[in-house]
Structure I
């Protein structure tokens, strides 16, 4: 059984006019929400074996706050293609996860993240809120089989829930 957590970056700042989208940082609420959401996962008894993030500042900072809360140094990998990724990129990313990983967390952006989670199961999300976690379980041994496998919603959580 493999478990996948799809996590949208925490709330970002628009304070600097004209700032490049890739470089936007988290705002104060985002800096507060990310460790809280990570702690909620810990409180559920989760252990995450791999963290995979877009290298955009807001997604990478969110992932780093999760890694710090989980006390999991060295388990974070960035992938440029996750920056504003479309669903096919998520599938490619997941297929490449090492089979020794039982639970993986992928951090990315809207609108692609919402489109992706809406492909996974019959559950529909209108818009993945910032720092939302959409989790599925899949009865597979190899991540390369993820796309075709039947997925079950494990849970959906976000800061204001």
Structure II
């Protein structure tokens, strides 16, 4: 085999490798792009929750900080003990969020407020709600659930403000 044949084969191989590299890079670049085809910005709260938010804001005034749609993992730490399945405990925390978390001025959670609708009527939802309520009780966070829209005065009373 002549040197010219080896150089020509190497050049062809390099060109093919470059074409493949450019193709793979372009495919990876496409994956990183976000588009309205796949994502949409939506309001943080439903209309019902928005209505409740403003009542809650009026009720707590400057006494408490309102944080909507908070994932439990933001305020609950999973501690390891011999009797705890830490992975299951993390899953419970990571896959739950509350409608409203109320915190004191140092941002320590003091109450969790849920605006329950008809989706909370079935057995499975009620069971889930009870487990979540038990978790909050275990970490010292008051849970208040509303089915109907209470007046701000009622919310203040329920929060003992």
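Figures for the structure shown
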{"quantity": "Winner on distance in nm of label points 7 Å out along Cα→Cβ at positions 14 and 70 once structures I, II are ranked, highest first", "calculated": "II"}
{"quantity": "Comparison of I, II - label where relative contact order in percent (Cα under 8 Å, 6 or more apart) is highest", "calculated": "I"}
{"quantity": "Parent structure of the calculated result 6.7, given that distance in nm of label points 7 Å out along Cα→Cβ at positions 22 and 142 is the read-out and I, II the choices", "calculated": "II"}
{"quantity": "Computed -15500 for helix-only ellipticity at 222 nm (-39500 (n - 2.57) for each DSSP H run of 4 or more, over all residues; to 500) - originating structure among I, II", "calculated": "II"}
{"quantity": "Of the structures I, II, the one that 30, 28, 25 was derived from, the read-out being Cα extents along the principal axes in Å, for residues 38-125 alone", "calculated": "I"}
{"quantity": "Read-out P(r) over Cα pairs in 5 Å bins from 0, in percent, computed value 2, 10, 20, 24, 23, 14, 5, 2, 1, 0, structure in I, II", "calculated": "I"}
{"quantity": "Value 1.5, calculated as distance in nm of label points 7 Å out along Cα→Cβ at positions 54 and 86, assigned to which of I, II", "calculated": "I"}
{"quantity": "Comparison of I, II by distance in nm of label points 7 Å out along Cα→Cβ at positions 78 and 150 - largest value held by", "calculated": "I"}
{"quantity": "Highest-scoring label, criterion being distance in nm of label points 7 Å out along Cα→Cβ at positions 46 and 102, among I, II", "calculated": "II"}
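Values quoted throughout were computed directly from the atomic coordinates according to the rules given, and no laboratory measurement underlies them. Since the structure is predicted, the reported quantities are computational estimates derived from the model, not experimental observations. Cβ atoms are built from the backbone, for glycine too; each structure is taken alone.
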